[in-house]
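These are the structures, in structure tokens.
All of the numbers you see were taken from the coordinates with simple rules; none came from a lab. All figures in this text were calculated on a predicted structure; none of them were measured in a lab. Cβ atoms are built from the backbone, for glycine too; each structure is taken alone.
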Structure P
Amino acid sequence: MAANSKCILCSRECETRLDIDHNATCYRCISCGDFAATSEAGMDYLSRISQDEKQRIAACTRERNIRGLPRICLCSSEKAQDPPSGAFTVEYVLSTMFPSRIQDRFDRALGNLCRLTSCPGKAVRLQEHDKLPVTFSESQETASFVLGEMENMQFIRLRPSGKGMSGPDRTLTVTAAGIARMQQLEESEGRELSTQAFVAMWFDKELDEVFDKGITPGIRDCGFNPLRIDAKQTNKKVCDEIIAEIRRSRFLVADFTGARAGVYFEAGFAMGLGIPVICTCRNNKEHIDALHFDTRQYSHVLWNDSEDMYRKLANRIAATIPGAKRAPREG
């Protein structure tokens, strides 16, 4: 049964209820959002940390609500931590979830503001209780700084309120530049979660075996899904589809055997987006000598046959792509 009590983070009056199964108290706070805290976390940590630290936690709990993710349940033991369900230790929230760089504060605050906007050009009113958690700020002065700098970067447009930058409420509009920045951030975030690996290579029958028995299992055994554009059914222009699929990919494998211009274009496009590119080439003097001087500076996986490609590619993926699984099978 719900009751009125004080929020453990900001001390505002809020709705609370007990979760007996998890020995936790659930809070529904107008400022900090919907979150929970175990009894141990409340007694061992939250009762002893500073108000600035509590405000940082409040920014993370509120952001989870705004993004529609499972609410955070603050716990005190790493054994109880379960990220998929939203259970995190207090230390983890402070050290990992709260942005450590000022630019990340701007970007995360921009994300909140974009999600609070019902449509482009619609004004957002940040009430006094919203300003700190929504802008990832510990104080009113920090909130005013974050909003002011975001306006200087032309991501938002602050509307005159007659109460000054540090007034109780602020009304603002996210600009077209702010929306474009948010789309850029979401695209990058989507790639970090992607399991797709784009393969750029010469579509020659002599390379079919190395793709089928070397590249494909090497990528799959590391936990990713290979995509070679000629293997995908599509009604779109091939060049448009290539660009779209590279944007969706976690990394790109570029085999320069045959020195195909398309492979250079696709690898360069991926690099321009900040997508990791693993360069490979048949270990043959003719193909190695044909490598363009602009790409020779990059480390290439030189392979002799499909088994050699599998082993070396899997090792390179495991060593350079975060979240990759396993070591390659023995040959």
Structure Q
Amino acid sequence: MSDLKSRIVTEVEGILAHNLTSETISMVSVALIKVLSNYDVTEVCREVIPYDTLNETLLKRYCACLFVDGKAKSTAYQYRRTCQKLAECIGKNFPDMDAYDIRYFLATEKSRGLSDRSVENTRANISAFFQWLTNEDVITKNPCASVNPVKYPDLVKIPFSDVEIDALREACQTKRERALVEFLLTTGVRVAELSNMKVGDIDRTKLSVHVRCGKGGKGRIVYTTPVAMRHLMAYWDERKVDSTAVFLNEKRNPLNPGGVRHILNKIGDRAKVANVHPHRFRRTLATGLADRGMDIQKIQMLLGHSNINTTMEYVYTSESNISSAYRQHIA
């Protein structure tokens, strides 16, 4: 199908979006494609569609593709929100945007105080969306191709020290807090994985945990320790609530990612430990296992990374560790 015919189908979908169901729109689209295949179409004039209507249709289709590809809801929302902000800033249909529009938007984001790393993440999200538009033949070229990546300094993300871990444990005031800290320290699960986890996913005998809702829809098995399991069961016994969720909030509903972060922030404040967040527990586990000689590929499997380079970024090697290893292996 030619670019013009594809654009006609897309514009018709946009016009119908507010009045018909997605199933009906799909039927109309199929009919249009069949009819247009029998004709040569020449563009004489073009009626402008309100950018919010066409853009919303394209974003819905994009998010649907992300879900089919196994992307998490949070990831799809992040991509969608970024592109919505772009549309609000530029005031155009996505197919009409060019590289200058994208550079202007990125400059606007940076002027609001966003870090270079955040601006680069924004650029990457936008580029992924426009590449999808290119692959779907909505546009002929990704305008982000000529927008250079934003350079930012690599920040060394340090795991918790043994002293900080002891401080966090001592700062826990409830059985839920202690169970949460121990569980994150020993399993290294993501916060979204923790929130979706069920009691039935945990094997108390084998001290294993089945992560069913991993990133990208991938499941895996992680492990915990007898001490962590003991604290977790003590918390379950205390709450006396018939719930399948591993952790509950004060209203006895499943604890969501925001709730987990809030609890960890409070523990960190009491312990006087900075940057207490779920991902730092993952880095701490990865670094500890690597220091004890565990193979990096096995650590990759535990963390659920699809790329081993990501796992390498999680493992922090201090200068003292390098020095010690050098002294141990030097002839």
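Descriptive notes on the structure:
- Structure from which 14.0 was derived, mean count of other Cβ atoms within 10 Å over residues 144-151, options P, Q: Q
- Parent structure of the calculated result 0.95, given that FRET efficiency 1/(1 + (r/R0)^6) of positions 176 and 208 (r between Cβ atoms, R0 = 35 Å, to 0.05) is the read-out and P, Q the choices: Q
- Structure with the greatest value (metric FRET efficiency 1/(1 + (r/R0)^6) of positions 224 and 288 (r between Cβ atoms, R0 = 30 Å, to 0.05), set P, Q): Q
- Read-out FRET efficiency 1/(1 + (r/R0)^6) of positions 240 and 312 (r between Cβ atoms, R0 = 30 Å, to 0.05), computed value 0.10, structure in P, Q: Q
- Read-out semi-axes √(5λ) of the Cα gyration tensor in Å, computed value 46, 25, 19, structure in P, Q: Q
- Source structure (of P, Q) for relative contact order in percent (Cα under 8 Å, 6 or more apart), computed value 11: P
- Of the structures P, Q, the one that -11000 was derived from, the read-out being helix-only ellipticity at 222 nm (-39500 (n - 2.57) for each DSSP H run of 4 or more, over all residues; to 500): P
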